[in-house]
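Input: structures, listed below.
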Structure 1
Amino acid sequence: MANEVYIIAAVRTPVGVGRPDRGDLYPIAPVDLAAQVLNEALSRAGVSHAQVEDVILGCVTPMGDQGANIARLALLQAGFPVEVPGIQINRMCGSGQQAVHFGAQAILVGDMDLVLAGGIEMMSHQPLGADWPESWPEDFPYPLIHQGLSAELMAEKWHLSRDALDDYAFQSHVRAGAAIREHRQESQILPIQVPNGNGKTRMITVDQGVRLKPDREKMASLRPVFKEDGVITAGNSSQISDGAAALLLASEQAVKRYSLKPKARIVSRAVIGSDPVLMLDTPIPATRMVLSKAGMTLDQIDIIEINEAFASVVLAWFEELHADPEKVNPDGGAIAHGHPLGATGAVLMTKLLHELEMYNERYGLQVMCIGHGMSTATILERLQ
């Protein structure tokens, strides 16, 4: 048990609609939102700022008010001693999950004992694609296409119908809505106080993109976004969002030294690449890889969180791996609650940990598709 990485605390903000004109979290600066979850994770763990040895945050668009190494700026804003370092990383949609992996690896090699890892993305402040170059070298070996077109390619390759995609998207909202109504996510969410004008404030306590009464007929009426005769619509794709999450990781030595109470251990981690054009099929080999590293089979996994970047990603994954649908995204996914890019990996891991606790299950799998054909995957074991 000495060579283990434990999760001591995990917390996330509500996921807000990521648009400047109607973004719920928009009035808050990204550095402030990140600082709040960092402090909350420490508070829940009973750890002081000075005991943390590094802060690693994913952020996909590190520009403007998300630039200049937002991890370092957020920890300073949160009141950490100046001796605590911080780093921002970008593995695109898997950034928050990769931050946890990097933190775990630092602990496993003995460099550190306590690491805060997570992610921050406010797409209402820095829009998707703001950091993309205007042109690529003419001899670049692959055509770089929009993920929406890759989602269409996924649907074509696995013969996924528009009805099947919309049915899955509708279910995501139904499940997320039930989780909100039944207060199943309160323990994982840090309520955020937001200025409401005229000197007043309001509390954001739940994910704002969820349709509590989803309209399946309206979903069917939406036009394809990326291809005239396609099947990918705004309704069966993830939402543009704002959010942040943080997890405190600890070594066995830190657990003993500070009398910490681990919630879970990280069983295995994986990252893999694949075709950068089809792009979104990589969760399939990533799942196989992380299971192999753990010496496990998929039927041993109790709860699975796969990022719903597009419904076609999840349905293709189902076609190949034949997982039990009841185990997958039991409280809905990014189609319903949104996808704040660099934060989503940490948001989903926070969700997964709390779902394992709430449903009294043992093993959880998290897997995500990533731009340019990559995927991150993690297996957790909840500790009794």
Structure 2
Amino acid sequence: MSHERVTRAQSLLGTLGVDGILVTNGTNRRYITGFTGEDHAADELSGEVLITANGVYLFEPKTNLPWAQAEAYEGVEVLPQERRWTDTVANVIIEQGLRTVGFEDATTTVQVYNNLVEALDGKGVELRPVGDAVDSLRAVKDDDEVALLQRALQMTDEAFVAAERRMRVGMTEKQVADIIREELRNAGSEGEAFDTIVASGPNAAKPHHSPGDRVIEEGEPIIIDMGALHQGYAGDLTRTVWFGQPSEQLVTIYRIVQEAHDACIANAAPGMTGVELDAVARDIFAKHELDQYFVHSLGHGLGLRVHEAPSASSRSTDTLEPGHVVTIEPGLYFPDWGGVRIEDVVVITADGARNMTTAPKRAIDESLTGELS
């Protein structure tokens, strides 16, 4: 019996109206076949997959064969590839009499495409782009994936708590980022799901910031965005913290972002579109006449990649379903001052959403003091 993911991959053939699909996206290769090898570069893949009605084939160089054979799901046939792997794939396409073969146009290089055209010349095979159809298989997580993501998020939460205890005024952003990386390892993470962000003071006005030599001061916002890795699945967490007494502006902005964050989690539910969920935060910011300072989308899917389907944005074409795992990360950013972002991760359930994140957030009392809740 084939693995459930192999069967789902083959079901795309009828949906797309093709006889085969060539997979060159490394994340999709791992998802469909179970093989964990990572690509070294866009022109140096750690294997390719051909999906047909007769089977799912994983093509590997001889050096990877034992590894791939040990990890491949039931229903995946691991085949050795020639030096120019497109020739091996073309031979299987010809042998099986495939007439229409889809390819992942986002990850198939022009060179690979041209090599395939050359190898299939005169064989009556049409190559057809299939967009993100294979990626869409990963959008709904099964119970095992949710458990893996939950563990990645737990590691992320634990590492944040441990790192925050070690942070001090006078440290640089780089020093804090180094502490976070160390605590991620201590929590059991395989590494960083993405480059850790530590953005203090005016740097917190940049949603994406590379930690630098800026010295952290009292009372200013410090945005920390971090994620652990567990068996390839990514965690994602953002907290805005500060030392000492927060400024009045920080208190005001933090409360508004917290209001948007909480409202989005309370309203997230199956059947809701990504546009509608994004609008929950955007409408709250507009109520406070600050929506122009919300410069990114509300959230994104999370799984084997940090950014994957579904999207919660003003341009999203997605509708939330049970099993979708989505970040909720509203933020406001002000040039020359800084910003605030709060991010949790939810899994969409049959009747709402469950918050998978447990890392504490700052609580602000009426005397403007900031303490961990």
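All of the numbers you see were taken from the coordinates with simple rules; none came from a lab. Predicted model only: the values in this text are computed from it and were never measured. Cβ atoms are built from the backbone, for glycine too; each structure is taken alone.
Below is a table of values for the structure above.
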| read-out | value |
| --- | --- |
| Top of 1, 2 by mean count of other Cβ atoms within 10 Å over residues 17-24, largest first | 2 |
| When distance in nm of label points 7 Å out along Cα→Cβ at positions 121 and 145 is computed for each of 1, 2, the largest belongs to | 2 |
| Origin of the value 13, where relative contact order in percent (Cα under 8 Å, 6 or more apart) was derived from one of 1, 2 | 2 |
| Structure (1, 2) behind the derived value 3.8 of distance in nm of label points 7 Å out along Cα→Cβ at positions 225 and 297 | 1 |
| At a computed 30, 24, 21 (semi-axes √(5λ) of the Cα gyration tensor in Å), which of 1, 2 | 1 |
| Highest-scoring label, criterion being distance in nm of label points 7 Å out along Cα→Cβ at positions 217 and 233, among 1, 2 | 2 |
| Structures 1, 2, by FRET efficiency 1/(1 + (r/R0)^6) of positions 33 and 289 (r between Cβ atoms, R0 = 41 Å, to 0.05): label with the highest value | 1 |
